[in-house]
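Take a look at these structures.
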Structure P
Amino acid sequence: MNMVTTDWLKKTELFQDLDETQLNILLSHSKVETFSEGKIIFRQGDEAIHLYILIEGAVDLTVKTEEKIDFMTSKIDKEGAVFGSPSLMEPYRYNVTATCLKPSKVLAIEADHIKKDMENDPRMGMEIMKELATIYFNRLNELRSGVSNLVKIFKFKKP
């Protein structure tokens, strides 16, 4: 049973500007999934077939570098936060690995349906992409701030 309503979906960071009809369309292609602590929702490089919205819990998003070192890029722990957004952008592959930091519940929306809905309703598509760009920009700034703080902490010294 889907316990997510259009009212709840409207409060999320990605779908706040959509109307009731558009939200109902999205809900018709979604399901609530529950994951245990430590469970991987998706891996970096996997085909991106779902967009996810956090209902409760916390998810760690990490990137594996060429040196095979994991480092955290974002912690998703706010209700309504979106992740898995590469499902809406070419090449449709997840660019991070999403791992649950504690038991978590998420709304998984089928990306193929979202993309079709965005094509059929260009205003909806524009609103989603506008919000997605804002989310990416904000997360990039958070990451930059974190890196800057690390540099200040370690104060790299010349030999």
Structure Q
Amino acid sequence: MTLAEAAAQADGLAQEGRERELAELRRAWEDELEAEARNSDYRQRAVAYRAVGQFRFRQKMELLRRGLEDESPACRGSALVSLELLSRDAPGAINAARPLLHRLVSADGNQAVRRLAVVCLRNGSPSRDTLVLLNGLADDDEADRELRDVSRKVGAALKKKADTR
């Protein structure tokens, strides 16, 4: 079985709520996941960063942070997908990575990475600096249309969340 296959199996176990089996699978694949995240091949690193979320490895946030700073857009994207998955229940992971996410949203050279970073911000606490950033992108006529659209939607959702507090 490959790491990608084990991660898919872990995702299924997590969705079914089978925590004991998931914990066993995590233990069996933890070293392999760490090794793949250091692989020189960006494709292997991307699989590893994606696997962090599929395994629900909340203890690997520092590994994800490395993924968010990886030179490869595929790796950054995979790390963002995992971060979004791990932050659905609690905003802590997003709040901790907020400055890095803001940098990705505003300055990453890859439009897909920028959009994924915006989607991640949806799961964080509604902070003023995030709302200003998203509103600015939504109103920027020179920005990518899809980036403007997702920024507008996420900004509106965060504003609504802030207004209900």
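Just so you know, all these numbers are worked out from the coordinates, no wet-lab data involved. Because the structure is predicted, anything quoted here is derived from the model rather than measured. Cβ atoms are built from the backbone, for glycine too; each structure is taken alone.
Given a value of 1.3 for distance in nm of label points 7 Å out along Cα→Cβ at positions 63 and 79, calculated from one of P, Q, which structure does it belong to? Before the final figure, lay out each step's value.
Working: P: 3.1; Q: 1.3.
Considering all the candidates, the number was obtained from Q.
Taking 9.8 as the value of mean projected area of the Cα convex hull in nm² derived from one of the structures shown (P, Q), identify that structure. Traced to structure Q. Once distance in nm of label points 7 Å out along Cα→Cβ at positions 39 and 135 is calculated for every structure in P, Q, which label goes with the largest value? Going through P, Q one by one, distance in nm of label points 7 Å out along Cα→Cβ at positions 39 and 135 is largest in Q.
Which structure, out of P, Q, was Kirkwood radius over Cα pairs in Å, for residues 47-102 alone derived from, given a value of 11.8? Checking each candidate, the match is P.
To which of P, Q does the computed value -11500 (helix-only ellipticity at 222 nm (-39500 (n - 2.57) for each DSSP H run of 4 or more, over all residues; to 500)) belong? Intermediate results must be reported in sequence, preceding the final value.
Values: P: -11500; Q: -24500.
Value -11500 for helix-only ellipticity at 222 nm (-39500 (n - 2.57) for each DSSP H run of 4 or more, over all residues; to 500) corresponds to P out of P, Q.
Could you tell me which structure in P, Q was used to calculate relative contact order in percent (Cα under 8 Å, 6 or more apart) as 29? The read-out was computed on structure P.
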